[in-house]
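Each value in this text was obtained by applying a stated rule to the coordinates, not by laboratory testing. Everything quoted here is computed from the prediction, not taken from an experiment. Cβ atoms are built from the backbone, for glycine too; each structure is taken alone.
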Structure P
Amino acid sequence: MLVRIRHILDIPAIFLCCRRDSIIIRFHGTTDWDRFRELCVQADSLVRIGEKEPARELYESSFQLVKGEPLSKSYDRWAVDYQRLIETKIADARHRYQMLE
């Protein structure tokens, strides 16, 4: 039955599972921001063990995800605060990248 449902919904098997008497659809999405942070964490880890070139490549990949001004069309307090946080994290990552040169 799960196979039929998966085919009808056209989703990978990992997103569909059975628990007791229920069918559960699990979706996990990521944003560019999630991916940016993940790449920076990996790059920082590589720097700590002296692997500067692979770290540099990961930083460069993370910067390719930065397009425009984050949350530029959102004006509520949360968006303004989060925009500052994102901009600070991007600036910090750029600084760490420049320190590798």
Structure Q
Amino acid sequence: MSLRRAGHEVALVERTARFAEVGAGIQLAPNATRVLRRLDLLDAVTERAVHPSHVSFRTGSNGAEICRYMLGREAEDAFGAPYLQVHRADLHHALTPRCRPGHCA
């Protein structure tokens, strides 16, 4: 979208014939959500996303927590944008209204 706005010719290629409930979730770090905000897409994505409070790393042998990173309000305050998790199809549904054949803005 940014390339199109800058006057570049853009070809968007997608392998799947239709967007469906396949695939896994996508992690959107604050650097990605800042870009979505700049493109006026963050609200549309946020409506379909999950805001995890933290992520824990655990040992494989007994499940003991090794460390925990806070991802909720703490991450948003630190990085200026939220950390989100969203399903691939939900992300596509938020983006596709802005990308149509011959138009992507």
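Laid out as a table, the results:
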| item | result |
| --- | --- |
| Comparison of P, Q by Kirkwood radius over Cα pairs in Å - largest value held by | P |
| Which of P, Q yields 3.3 [distance in nm of label points 7 Å out along Cα→Cβ at positions 17 and 57, calculated] | P |
| Computed -7500 for helix-only ellipticity at 222 nm (-39500 (n - 2.57) for each DSSP H run of 4 or more, over all residues; to 500) - originating structure among P, Q | Q |
| With relative contact order in percent (Cα under 8 Å, 6 or more apart) derived as 18, matching label from P, Q | P |
| Structure with the greatest value (metric distance in nm of label points 7 Å out along Cα→Cβ at positions 9 and 25, set P, Q) | Q |
